[in-house]
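The following blocks contain the structures, represented as structure tokens.
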Structure P
Amino acid sequence: MKKPRPIHLFYLSSALLILLTALIALDEPSPKEAIKQTQQATLVSTQTIFKKSHKARLSLNGYLKPNQQAKLHNLVEGQVEWISPAFNNGAQVQQGQSLIRLENSALKAELKQANVALAQAELSLLQAQRRSQRAIEDWKKHYNKVPTDPLVSKTSQLKLAQAEVESAQAQLNYALRRLSYSDLKAPFDGELSQRQLSLGEWLDEGQELIHISANTHLELELQLSPRQWQQLFADHPPQSLLKAFISNSNTLWPITLENAAQQLDPDTQLRSLFFQFDSTKVHQVSAPAPRAGLWVDVKLEGIEHKDLWAIPHSAFSKNSLIWWLDKHSRLRSSPAISKFKDANHSYVYLPELKQASIELVLYPQARFIDGQLAEPHKQDLNAQGGHQ
């Protein structure tokens, strides 16, 4: 069989190239056809939107953690004689609630001894006062003046007796405090974890018993980029503007801004906001209060920006343009400068649009041509924006 000559291959390749070029040309509309396309009305879904002022909002995520955590230790030695039913991992306890009690007969004996010592010191003080008064009166009878020598007036003995009373009172207070340590109480409202004792166990002074973490007073840190900070506050102090909420179980819970970092973190180049959440001050019937250990959505509200358009996310084309209709129902496109976003809208500047409202195309298509005639089909999708 004869092999095809190179010249035959050249003619065959040229014919195929000419055929491919012709097919492409058939697919592309001619200038006349493009003009005709702009004159044919394209059905589009639209919504009338208005230029308004909107407060800057950001949605971020944060981790709720307790503002207090403590390891509870035994402060006096003794044997465990009672354990609260709440003294278990995961239990919720209130401030001042008894958790365990130790056998405390020795501590009660110390307290009685301290009471006796105080009574004796007070008696000695009364006797010293009487002796001092008598010594001063005797000196006046003989010399018709008040003695200046403390040994004569016995004021030195009186001061010593007063100091002994104060010492005995301090020993009594110490004994009372040691006795109170035999009844371990929760230092604040919280959740218990890492229990480490059993009934009847002998406890040494300083032995670790359990951990407690606050469950009603929580804190949260959010880090913002310089751009986000500028969007929310511009040059205003955050405390004067910011409103913040935790979004949990479809419920918004207000949180309080405690502090704002003055400088950027040198590693992340972010700036922190520090919040507090006190569930005892907020009562929601519809949902339980957020607890420590949760990742939550946080919604922040800052300064008000003027002359913004609330654009639904669906209205952006792939190249970040929005399409709208002019007064002649012709399609027009504009580049959108987004200031901030929420779940449903982007809030943008359109500086070239001077009018107060536009007929926005909700679902732009890649085949749109600027100036193309369109037939609007209005929809009510709340394209005004999620907030005022």
Structure Q
Amino acid sequence: MTDRRLRPADTADVEAIARIWHDGWHDGHRGHVPDALHEHRRLDDFRRRVPGRLAATTVATTGSGLVGFVTVLDDEVEQVYVSREARGSGVAGALMADAEARIAQRHPVAWLAVAVGNARARRFYERLGWYDAGPADYQAEITGGTLAVAVRRYEKRVARPASGAFSGAWAALRATVAGLRDEDFARPSGCAGWLVRDLVCHLVIDAQDVLITLVTPAGTAPTRDAVTYWSVAETLPTGDDPLDALTVRLATAYDEPWLLQHHLDDVGAAAGRAAELADPGLRVGTRGEVLTVGEYLRAYVLEWTLHHLDLVAHLPHVAGPPADGLAESRELLEKICGAAFPGSFSDTDALLLATGRRAPIDDDRAAMRELAARLPIVLT
């Protein structure tokens, strides 16, 4: 589905959300919930329920209008529905990635309720890495109270202590790509010589690298950790490197932006699930070195966060990386550099200045003092 974009819901979306919610609810719940609940699931009932949830809702739009939405309440994915014509297009997966990223900023585990007989929905969640945590009674909202409905509770670990901010940083980056407009792909990125299109293609390759590494066990002691995983080059990239040029050629093979979005959503979801399932103490091999899974995933927080900043460098309407990913990336970069960045610098400014993504002004140089001579840090 072309020209897909995710954005926060607003008051103009109430009617479209209500209709999609009404149609989707009846398609998925008919025959699977008490008859008494249907009396409280008329279109007008959904119209009354939508406004109070707008602040917690993200919508998906295309050139044809609003095609789906997801509502997050605390650690619960409370509602996720797409229009009938958008089913199977990847919109639902993009909305779930957005929900997981939001929950990961506050909670390690997300949950949702599925009607016991809704096999189609259960298969969908399981493909995204959710697991059946058992039976539960869900208090479904009705006029004047609630009604107990037998459901299966599904859960997913969206942020795990062993990987730090990996899950949140990766889910946020994927959700941001899913929400890009077609014209955004032709804009420059923060990577020299690359358009946004080229950077997204590189993210697909990154996701493949994560998958390969996580299934490449090593039998020797670790030789690197999240800090020493990175090498430091002497010069900033120009885009002339043969591998960088190959990425550009690969990106041009995707005739439409939505194909890139779909590929990243598909491979990226698999990489995210593999990271969640991996034993953090397992030793894996990559680039001729050995790391534990926990340290490898921690190193990739920096990769995802810097590329998220690259993605939005010339897209002021697009959200940047989550705060915990920025903070952890700053900590890693300070360890790589061997010095702390000025406390007056925000995490974003520290990362951009330290890696040469933004040129320092006189005030920056004054704040950095002797550290300024050691920058930029060019990571490879």
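Name the one structure among P, Q that distance in nm of label points 7 Å out along Cα→Cβ at positions 61 and 341 of 3.3 was derived from.
The read-out was computed on structure Q.
For which of P, Q does relative contact order in percent (Cα under 8 Å, 6 or more apart), calculated from the coordinates, equal 16?
Q
Once mean projected area of the Cα convex hull in nm², for residues 165-228 alone is calculated for all of P, Q, which comes out largest?
P
Determine which structure produced the value 41.4, 159 for Rg and Dmax of the Cα atoms in Å, calculated from the coordinates; the candidates are P, Q.
P
Figure out for me which of the structures P, Q the number 6.7 belongs to, where mean projected area of the Cα convex hull in nm², for residues 253-324 alone was derived from the coordinates. Mind dumping the intermediate values first?
On the way: P: 9.5; Q: 6.7.
Source structure for this number: Q.
With FRET efficiency 1/(1 + (r/R0)^6) of positions 141 and 173 (r between Cβ atoms, R0 = 35 Å, to 0.05) derived from the coordinates and found to be 0.25, which of P, Q does the value describe?
Checking each candidate, the match is P.
Name the one structure among P, Q that helix-only ellipticity at 222 nm (-39500 (n - 2.57) for each DSSP H run of 4 or more, over all residues; to 500) of -13500 was derived from.
Of the structures listed, the value fits Q.
Quick note: the coordinates plus some simple rules give every number you see, no bench work behind them. Everything numeric in this text was worked out from a predicted model, so none of it was measured. Cβ atoms are built from the backbone, for glycine too; each structure is taken alone.
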